[in-house]
Every structure is written in structure tokens, then in C-alpha cells.
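S.K.: Below you'll find a set of structures to go through.
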Structure P
Amino acid sequence: MKPMEIEKRSFEIIAEELAQKYPGQTLDPSLDLVVRRVIHTTADFEYFETLTFSEGAVEKMKRAIESGCHIVTDTTMALSGINKKTLAKFGGEVHCFIGDEDVAAEAKERGVTRSLVSMEKAARMGKPLIFAIGNAPTALQSICSLYREGKLKPEMVVGVPVGFVNVVEAKEELMETVPDYIVARGRKGGSNVAASIVNAVLYQLVNREG
């Protein structure tokens, strides 16, 4: 089978199994495409239950991308996974500051994580931003602090860090603080999930998924 045929068949299988696992339960089509792409990435059907969207999240994210919004990630893995060619069609770019020397030096001096400092650096860009966070709960906490201080107003926050320490709490704080988010509640997530959510929205914009 060709790659696109494999992907098409994978999505057909996901749709069939979702219908079996969650009979009678349906999602808005734009949300459904995001959920199914995350399941395609992870082979984990639990995301049908845990992915949580603020009101109008996908449509708002589409509009932000169409207006040339930039995307900031907390890992190079998420950066690598996002379809930069498709994003560039709308004038956007993807950034990750985690490996920057100035970020590392400031984090060491202050005794905080590089993820936290990376978000502060992003806030100083002065551009409309979407955040795709798949690893660091401290990145989410930094976004919340910057938002409360009036230093950052993200167009959207994809908050899906994975782990055991402060992950659940950071996601809940995000949903209580910023108005626009897509969150995987609980411990599960990851950089691949963050990238797949962004790509699911991008592909809707270029009609790759119906």
C-alpha cells in the first residue's frame, strides 16, 4: 500500500473502533479530525475522552494560522513534527528557544527551568502566538503567569505535556487561566501529540482531511 493509502485505511479503522467503543457519541467534525489524528499518532483511544477544547478552539486556531500567527514549542521534537511547509503557506513560522544559549544561562542563574524562560522569551517576540506544549508543565505555568501579568495573550495554547510531576495540575491551571486552549487532561500527552494537534488543524485548512 502507498503511504496515503495506509493513512486513509488507518483513519477508517479508527472511525470504526470509535463507533464501537463510544456508540452514539459524536464530536463536532472539526474536533473529530483533531481527535482522530491524535489517536492515529498514539494508537490510544483514551484521547477521545481526555482531549478538551475551549469554546470554538479549532476555528479560532484556524483563523490565527490564516492571519500568519507564529507557533512556539517547548521541544525540538514538537518543532520537528509540525508541518512547517504548510504553516509557511499562511506566513507563519515555528520557534523553539529551549536550546538557546541565553535561555540556558538565564535559567541557570535564576534556578528555574529552561522551559519557563523559553516562554518568557516568546512573550517578548511581540507577535501573535500559538503555543504547542508537549513536555514541560513549567512551560504551561509560565504561560499562565505571563497571562495574569498582562505580558502575554496567546491566540491558542495546546497544552499536552506528559508525565507524573505537576502535569495534571499545570493543565488544570491552564484551563482556569487562559481562555483559548486544547488540553489532554490527565498524565498523557507528549511532543508528538502537540505536533499532531497542530497538524490536524493545518490539514483542515488545506483540505487534506475533508
Structure Q
Amino acid sequence: MDPSLPQSYPAGWEGHVVLSDGGLAFVRPVRSEDRDDLAALHRRLSRESQYLRYFTARRALPEAELDRVASVDYRGRMGFVAFVQGRLAAHACYVRGEREDSAEVAFQVEDAHQGRGLGTLLLEQLAAYAHEQGLHHFTASVLPQNRRMIEVFRDAGFPRKIRREDGVLAVSLDIDPTRHSRDAIQHRHAEALAHARERLDSRRPDET
């Protein structure tokens, strides 16, 4: 199949995930009908979160930007969205760069759900999907004060390089699975499941 042609919607990548605090989210590939939800997600971001994502605080995304992030080809341009209690809470995407084996990634997570592991889970999902598409590297430009995003890249377990360029951190990740990255994923998932069990136990009626 010609890699330049769009790929059909990859329904096999839909599924529920357990967040770091034991909560649940539903993650799936982005679809064109998510456009309005993506616009609403951006409007709900704090001014600080908007600035950290786009290096400027914009009240609304331009129409062309919304078209770009919502209409992907599931090959060189890919995105995942995460829903918490039925509302779109996070979005992550990659765009293949000039190098055929590399893509630039970007993330946004609603302020109310930051710190719950959504960014890391979406990075895992993106990396696994990208690897199947023949990609081996992710790059990202991150402001130095964006500590949460830096932690996401650090905690993922992938080999990484970070260098400062004109006041911005240029991050490079090797996304080929390694023993270290697999161990990091398994550890995160085990902790999330333990927290989920704690949530269930706390909701059970006292049987004594």
C-alpha cells in the first residue's frame, strides 16, 4: 500500500485505560467529527496551559489549525483523543517530519485532569502506533517552564536527548521499544491498577 495515501480509521486502537490515580479514560484515534470538541477543549485550557502548548495564549484555535488536527490520514499525521466521563479531556498528535522515520509530537491536557497520567498514556499510544508506521523517533519543542511535559518525556522510559535552542528545549526520543521502556510501562500500569483496586474497595459496602 502506498504510504502517501490515507489509511482507514484504525478501530483496533480504541479502548479504556486506567489513569495513574485509578480513574478511567476512553482513548481512541481522532476523527473529523471531534473538531468541535477539540475547539472546546482548547477554550477550557487555562491561559498558562494555552501558552505552554502554543507559546502564545490564544482564546480560540484558528479554523485551519482545527482542520489540521481533526483531519488526519492515520499515517504521517495521527492523533489520539482521551475522554473522561464522556468529555474530551486530552489530545495528542504527531506529524511526520522531513525525515521519513521521525515525527513531531504535541499534547494538550485539560487543566482539571493534569497530573493523572493522561499525557504519558497518550505518548505510549502514539509511540506504539508510530512504530507500526515505520517511525523510530519523536521530536518536540518544549518551553523550559513546562515541567509536566518534560516529566512525561522523562517518565516514558524512552532514550532521550534534550538541548536548549533559543530559549526552547528541543526534545528527541527514540521510540523503538526497549527493555527499559517496557519496564516503565508495566510499572506505571501496575501502580494504576493498584489505585483502581483501592477505589473499588473504598466504594464497597461494609460486609462485617
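S.K.: Which of P, Q yields 2.3 for distance in nm of label points 7 Å out along Cα→Cβ at positions 61 and 93, as computed? The partial results should precede the final answer.
M.R.: Values: P: 2.3; Q: 0.5.
The correct label is P.
S.K.: Compare relative contact order in percent (Cα under 8 Å, 6 or more apart) across structures P, Q and report the one with the greatest value.
M.R.: Going through P, Q one by one, relative contact order in percent (Cα under 8 Å, 6 or more apart) is largest in P.
S.K.: If semi-axes √(5λ) of the Cα gyration tensor in Å is calculated from each of P, Q, which structure is the one that comes out at 27, 20, 19?
M.R.: Comparing all candidates, it corresponds to Q.
S.K.: Using distance in nm of label points 7 Å out along Cα→Cβ at positions 77 and 149, single out the structure from P, Q with the greatest value. It would help to have the intermediate numbers written out before the result.
M.R.: Working: P: 2.9; Q: 2.0.
Result for distance in nm of label points 7 Å out along Cα→Cβ at positions 77 and 149 over P, Q: largest is P.
S.K.: Matching task: -11500 is the computed value of helix-only ellipticity at 222 nm (-39500 (n - 2.57) for each DSSP H run of 4 or more, over all residues; to 500). Pick the structure from P, Q.
M.R.: For helix-only ellipticity at 222 nm (-39500 (n - 2.57) for each DSSP H run of 4 or more, over all residues; to 500), the value -11500 is produced by structure Q.
Read-outs: derived from the displayed coordinates by stated rules, not from any lab. Computed from a predicted structure; not experimentally measured. Cβ atoms are built from the backbone, for glycine too; each structure is taken alone.
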